[in-house]
Each structure stands twice: as structure tokens, then as C-alpha cells.
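Multiple structures follow.
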Structure P
Amino acid sequence: MKGILLVNLGSPDSPEVKDVRRYLGEFLMDERVIDIPFLFRFLLVKGIIVNTRSKNSAAAYAKIWTDEGSPLIVNSEKLAKALQSETTYPIALSMRYGEMSIAKGFEELHGKGVDEILLVPLYPQHAMSSTETAIEKAKEIRAKQFPEIRMEVLPAFYDQEDYLSVLTSKVKKEMNPDEFMVFSYHGLPERQIKKLDVTKSHCLMTENCCTTPSPAHKTCYRHQSFKITSEMVKRLGLKENQYVSSFQSRLGNDPWLLPATDETLKKLARNGLKNVQVIAPSFVADCLETVEELAIENRDYFMGAGGQNYHYISCLNHDSSWVQVLKKWCEEWVSDTVNVK
């Protein structure tokens with residue numbers, strides 16, 4: 001029997017400092033999130049970051065925590081439930097970090113008689129610290145605990161017409177066509193972009209690398225992010241002076257992808273822009289980085305620098321049209337009519 005395993009990032013069990021501390025420790029000790037040698041990573045995460053950031057992160061989670069729980073978990077659970085209501089084969093939801101582990105997702109599907117799994121990383125673009133770590137963890141669990149289960153993976157869908165169409169439709173319903181648009185993507189260290197460059201000579205090393213065709217684009221998060229922007233701009237009818245792409249959530253002092261969202265918003269306001277709308281196309285479910293960082297923290301930056309109106313456009317979450325897109329992709333796999341890896 002075939003089954004679907006949806007995978008998202010994860011969340012602390014609660015906004016309490018102890019739970020946030022445990023979650024950050026697991027998340028940041030992942031070698032694909034902070035990709036430095038183990039000893040240095042251990043000293044940085046356990047000795048500095050967890051001790052200095054847990055309290056502030058807990059306060060940020062507390063701002064967005066709902067009666068149902070973490071927005072990321074709640075939105076992902078509603079998506080999985082809606083997808084299950086539309087299908088007859090088993091659907092399970094896992095998180096890369098936290099209690100809702102990928103191992104538990106395998107156990108759930110295995111218990112229902114599933115022997116073929118389509119892993120669906122809920123990230124539009126491919127990145128070492130999101131898609132790749134989820135895939136590699138799933139491979140590890142399958143090999144060690146469920147070798148009898150066959151697993152395939154849904155590729156990054158940043159350029160898929162179904163995804164772009166449903167995202168455009170949602171944004172059109174909420175946007176003001178006359179206001180400036182910021183496409184804010186989760187940031188990454190530049191070194192991670194270069195590490196996944198199969199050519200080892202293209203990404204961030206050649207002029208116009210993201211628009212010059214290259215095999216590197218298959219795993220280049222920066223190219224895939226800019227591709228989403230360019231496709232959305234055409235569909236939304238935005239002019240050259242009506243939008244910008246930026247990157248958020250910087251951690252540490254190493255070079256990260258630029259421009260930074262917070263500095264971009266401040267600059268726009270200082271240059272006289274009064275109204276702005278922001279979307280986060282690297283997320284399909286609202287979470288800490290969107291509900292707190294974009295909708296609250298970055299709004300304060302923009303307003304504090306002279307802006308007057310700030311509108312955050314929410315993620316796809318469990319939008320019915322998005323559910324139908326996932327249903328289509330999953331059913332194509334079940335019927336062996338779609339190419340996966």
C-alpha cells in the first residue's frame with residue numbers, strides 16, 4: 001500500500017524556556033543547519049546560542065502561541081487533515097525536529113500497512129537546512145528501522161505551475177495592486193549555497209549566476225527564490241519599481257544572502273515609502289518566522305522608520321486550493337504518473 005508523509009520543520013512543545021531550549025538544541029545541532037565541524041558547532045550551540053537565545057526565543061513564541069498550540073504545527077495538522085479528507089490512502093505528518101518526529105511518521109504509516117512512502121518536504125525551494133536534512137533523516141530512519149519500506153521524494157516545487165498558480169491566486173485576493181511588494185525569503189549563509197553547487201564554480205562566483213542557466217540551479221536556493229519572485233511578478237502584473245526580494249532570519253556573523261529584509265524595510269521607509277505589503281514564499285505554513293518576525297518585528301522596523309501602512313500576506317497554510325494541488329501531486333504518484341526521486 002502507498003502512503004504520504006508530509007514533513008515540515010518543527011516547533012517547541014510549548015513557549016516555555018525549557019522546551020524552547022531543548023528544541024533549539026536539536027535544531028541548531030543539525031550539521032546541515034549550522035554546517036561547521038562538530039566540536040565548533042557544539043561549543044557554539046550548547047555554549048553560546050542556546051544559553052543566550054532561549055529566553056528571547058521563548059518570548060517570541062509566547063507572542064504567537066494559540067490555544068491550539070504552535071501556528072506551524074496547527075497549520076500543518078489542518079493541512080494534513082484536509083488532505084486526508086480528500087484521499088483514500090494514508091496521510092501522516094511529521095516534523096524534522098521536536099516530538100512529531102519523522103520516525104513516528106514512518107511508524108504511523110507502517111502500522112497502517114504502508115510499504116511505499118512518498119516523502120513530501122513542505123518547502124518550495126531546495127536547501128541544505130530544510131529539504132536536504134528532512135530527506136537525509138528520512139533515509140536514515142528507513143534504512144535502520146523500516147528497510148522493507150520503499151521511499152520516494154517529491155522534488156522542490158518552486159517552478160511548478162500548480163504551486164505558482166495557487167500562490168498567485170491567494171496573493172491577488174489580499175494584495176493592493178498599487179502598493180510596493182516585498183518578497184521575503186528565509187535567509188541562508190552564502191557558504192551553504194556554494195556547498196550545494198554541483199559545478200563548484202557557478203553559484204555566487206559568476207556574474208548573474210541566478211539567471212545564467214546552470215546545473216547548479218537544481219539545488220540552488222537563491223536561484224529558486226528569485227525564480228519564484230520573477231514568476232509571481234509576471235502573474236501579479238508588478239512593475240520593476242514595485243517590488244524587491246530580500247532575506248530574513250540571519251544568525252551569526254558569516255556572510256548571508258542579501259539584501260536583509262529588516263534593513264530593506266527600514267531603507268524603503270526612510271526613502272519615503274509609506275505603504276508596503278510583504279509575503280514569505282519560502283514557507284507554505286505560517287510559523288515563528290512569519291507571524292512574529294515578519295508580521296510583528298519587521299512591521300515595527302518599517303513603521304519606526306517612517307512607514308504608515310504595513311500588510312503581511314499570510315502563507316498558503318491549509319487553503320483549499322493548496323490542498324487540491326497536493327492532492328493532485330500525491331494522486332499522480334499513487335498512480336505512477338509523476339516523476340519523483
Structure Q
Amino acid sequence: MKKPLYIVNNGTLKRYQNTLRFESAKGKRPVPIESTSEIHVFGEVDINTKALNFLTQNHVPLHVYNYYGYYAGSYMPREQYVSGYLTLQQATHYNLASKRLELAKSFILGALRNIEKVLMYYQRRSTNLNKILEGVREAISLIPNQDSIETLMALEGNARQVYYQAWDQILNNADFQFEGRSKRPPLNRINALISFGNSLMYVSCLSEIYKTHLDPRIAFLHTTNYRRYSLNLDLAEIFKPIVVDRVIFSLINKGMLTAKSFQKDSGGIFLKDSARQTFLKAYDTRLKDTLHIPRLKRNVSYKRLIRMECYKLEKHLIDDEAYIPYVARW
């Protein structure tokens with residue numbers, strides 16, 4: 001199985017014979033192209049057109065993150081699978097308000113149902129979350145009544161604020177108080193983790209979309225505009241609670257991240273390099289975790305689930321099978 005490569009050190013990525021090699025102060029490390037699904041660059045890395053052409057030939061995307069570890073942009077090789085017919089269907093579903101709203105409701109339903117699953121998971125561990133669960137379930141019941149993308153997103157935003165009230169109870173750690181959502185820049189440790197983790201999920205979804213016939217530029221919940229990619233933001237809503245949030249809870253509750261894992265910079269709070277590597281390792285492990293899918297009668301990784309979500313969306317767009325978002329069964 002191909003796997004992502006995370007480059008966190010400074011150095012040079014170059015083509016070497018019939019593969020890649022990363023050269024840094026720590027030495028020369030081969031990068032087997034045949035077993036690499038995508039490359040994530042967090043350090044200051046030099047790369048030339050020879051290496052980029054080689055990535056294109058092997059259909060390996062390269063994603064770049066800024067100094068703070070947040071997604072900055074991607075080098076996406078020439079589209080391998082994008083279908084003109086399917087792109088037209090995406091555009092049609094976006095331009096027809098009823099079709100777009102139907103899909104947008106599905107993404108929000110998947111997101112809130114998975115938030116509900118996370119809350120139920122910690123409820124079973126003697127955390128009293130009844131009131132918060134009631135609030136999220138009420139929001140779920142109101143999804144069918146929404147008549148616009150704007151009211152739908154407002155409903156989702158309010159539900160997340162209810163959900164975030166549970167975080168202090170789940171973590172029970174004075175060094176990780178939620179204190180409200182802040183993004184640019186994140187103003188406390190929890191927000192630094194959420195922003196970093198969400199950024200990773202957006203890129204994971206983008207990489208999986210690239211391997212399907214879907215066009216990542218046309219979304220349904222998020223507005224398609226001058227932003228290059230937006231469909232990955234739609235899909236990420238479903239998986240952020242069960243992947244990113246669970247990774248955050250695990251790292252803090254196990255003591256793998258502490259107050260010393262963060263630093264102040266540019267008016268915000270950010271992960272230190274070593275803590276970033278700890279998060280990346282846990283995130284990658286979570287994506288590789290498998291769970292049994294009764295319909296398929298086999299185990300599937302979370303990363304593969306993202307790809308399967310894309311396939312389900314393709315079927316919906318060609319009127320083959322109505323899209324039903326993935327909801328965790330644990």
C-alpha cells in the first residue's frame with residue numbers, strides 16, 4: 001500500500017536515478033516513488049523541475065505548509081482521472097439550488113452525526129455529556145428544515161459551538177482550556193491543534209479526490225469561487241470529528257502533548273517542531289487504522305473511507321445511487 005511522506009527537515013528533494021532522494025544535514029534518504037502516495041513538505045525544501053516532472057509522471061501530489069505548519073498550496077500533477085462528463089454533472093448540481101442544497105445537507109448530516117458519535121464515545125467513559133448531546137441531536141433534527149446554504153451553515157456552526165462545550169470535560173486538563181474558537185492566528189493551545197489538524201484533513205481529502213474522477217474545484221456546501229479547491233472542504237467536514245478531534249483528545253489525554261509543546265509567535269499560539277512531528281505521526285496512524293465495513297465484509301482504513309466517500313459522490317452525481325454520508329459505527 002502506498003503511504004504519504006512527511007518532510008519536516010530542511011533540505012533538497014531531487015530525482016536520483018529512477019526514484020527520489022531527500023538530502024539534508026542528517027544525510028541522504030531515498031524516497032521510493034512507487035510506494036509514495038503524496039508528499040507533505042513542512043521544512044524549507046528546495047526542489048527543481050526535474051523532480052516535479054518525475055512527480056507528474058508518477059501522479060504524486062506535493063503539498064506545502066507554511067512556517068506555522070498550515071497548508072499553503074499544492075503541486076498537483078496533470079489530472080489523471082478527471083472526467084469532462086462528471087465535471088459537467090458537478091457544475092449542474094452546484095448551479096441547481098435544490099440539488100446543491102440536497103448534497104450540502106448530506107455533508108452537514110455526516111458531520112453532526114459523527115460529532116454525536118464522538119460525544120457518545122466519551123459519554124460511555126463516565127463523562128456526563130447529556131445536555132450537549134441533546135443540543136447536537138436537536139441540530140440534526142433541524143437539518144431537513146433548512147432552505148438555504150446560509151441557514152444550513154449557521155446551524156452547523158451553532159452545533160459545533162455546542163460540541164466545543166464538551167471539550168473541557170473530555171480533556172479535564174487545565175493546560176488545555178477551550179475558551180472559544182479562534183483561527184488566524186489561534187489564540188490558545190486547543191485552537192492551535194484544531195487548526196493544524198483540520199489543515200491536514202483538508203489536504204488528505206484533496207489527495208483522495210485527485211485519485212477519482214471528481215473535480216476538486218467544484219463544491220456544494222462551500223462556495224465555489226476563486227479559491228482553487230473547495231470540494232475537499234466539504235468532505236473534510238465528515239471526517240474532522242472522527243479523525244482530527246480523536247487524535248487531539250488522545251494526544252492530550254495520554255500526555256504526549258503538554259503546555260511545553262507550544263510556542264507564542266506573531267500574536268498566536270503554535271506547535272513547536274517536535275510537537276508537530278508527534279501530531280503528524282498520530283494523525284498518520286489514525287488514517288491507517290482500519291474498521292470493519294459490514295456492507296463490504298472487510299476492514300477498511302480511514303484513508304480509504306475518504307476515497308470511498310468520493311466514489312459515493314460520483315454515483316450520486318450520475319444518478320446511480322443517492323449519496324449517504326459516512327457515519328462512524330463505534
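Read-outs: derived from the displayed coordinates by stated rules, not from any lab. Note that the structure is predicted; figures quoted are calculated from it, not measured. Cβ atoms are built from the backbone, for glycine too; each structure is taken alone.
Which of P, Q yields 0.15 for FRET efficiency 1/(1 + (r/R0)^6) of positions 249 and 321 (r between Cβ atoms, R0 = 25 Å, to 0.05), as computed? Corresponding structure: Q.
Given a value of 16.5 for mean count of other Cβ atoms within 10 Å over residues 89-96, calculated from one of P, Q, which structure does it belong to? Numbers along the way, then the final one.
Details: P: 23.2; Q: 16.5.
Of the structures listed, the value fits Q.
When distance in nm of label points 7 Å out along Cα→Cβ at positions 177 and 225 is calculated for each of structures P, Q, structure Q comes out greatest.
With relative contact order in percent (Cα under 8 Å, 6 or more apart) derived from the coordinates and found to be 21, which of P, Q does the value describe? Only structure P yields this read-out.
Assuming -12500 is helix-only ellipticity at 222 nm (-39500 (n - 2.57) for each DSSP H run of 4 or more, over all residues; to 500) as calculated from a single structure, say which of P, Q it is. Write out the running numbers ahead of the final one.
On the way: P: -12500; Q: -15000.
It must be structure P, since only it matches.
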